[in-house]
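A short reminder: the numbers here are calculations on the coordinates, not readings from a lab. None of the values given here were measured: they were computed from a predicted structure. Cβ atoms are built from the backbone, for glycine too; each structure is taken alone.
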Structure 1
Amino acid sequence: MMLAILLALTCGTQLWSKKILTDPGAAAALAPAPINGTIAQLGGFPRTHKRRSYIVEGTIIEKRAEHDDDIHVVLEDSQGNHIVVEFPHPGCATGSLALAAIKRARKQAANLQVGQHVRITGMLFFDKAHAMIGNAPNYAELHPVLKAELLQ
């Protein structure tokens, strides 16, 4: 009970239902299979681009825990483009249509380290503009991450 109270106090609030796929559009966004994309491509989409899941590859240049209990990871491609990918805490994703994938991805995130080349599957999400290291020019993110794979 105490853990649930603590998690509730630290979970995100800003656009949270979209970030964890509990909003009314979540089922439609999850319906199509993930498609391959690039960090540059996602960073160039208009902010009105349709929400769906994408697969991108990149090198981890930053990994840190955030105040809302997400694991924040910045990926970089070979041209220096960046995107933020977020692994929410499963306790903050109660009711999510993707809860099983969020749990699995969070476990996978525990083994990720700066410098590793990874393939990430996650939901395209446009965050509000704010000062952040590693953000895409349009504030595109993959949030939540649904799968993380280490590449050789």
Structure 2
Amino acid sequence: MTTRPEPPERIVPSAPPFWLDHVCIAVRRLSTARTALVRMFGYVPRTEPVENTRQQVRVQFLRKQGSIDIKLIEPSTPDSPLASFLSQSGGGLHHIAFRTDATPEAIESLRALGAHIVTPPEPGEAFNDHLIAFAVVASGLRVEIIDTDTRRGELPEA
């Protein structure tokens, strides 16, 4: 009779908590994607479009009561890294974002668990310069780590 190995620990005791915050979709044009999501799924703009000079993208958040935010990103320059992503994939899911209590500690926890850190914590312009970071986990899934619900260019709720 063979014994089964113990299952891996599901929760790492020292890991910070993570909450799903938003899904990011890479698009060629914010206005076209925004119009479709508003018309088809009832989302409304949460922010004005915001220029992110560090990542060479324009960003706009959409919201819907009872759902998570959608972040749309389009290249802001012809040599934006996102332009390459769009030419290879045609667009679509770019990353999912998790909010946590402290971005630097969360990134170190993910690194210790085997994540590849793509961008270490740095100010995120779309988040009023709160720290953000990017990692690749589990079979190539890109994740963004943030520690705020603040958004630059926030619109009043209707």
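Below are the figures for this structure:
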{"quantity": "FRET efficiency 1/(1 + (r/R0)^6) of positions 64 and 88 (r between Cβ atoms, R0 = 30 Å, to 0.05) from the coordinates reads 1.00; which among 1, 2", "calculated": "1"}
{"quantity": "Per Cα Rg over 2.2 N^0.38 Å, the highest-valued of structures 1, 2", "calculated": "2"}
{"quantity": "Among 1, 2, which structure scores highest (criterion: distance in nm of label points 7 Å out along Cα→Cβ at positions 48 and 128)", "calculated": "1"}
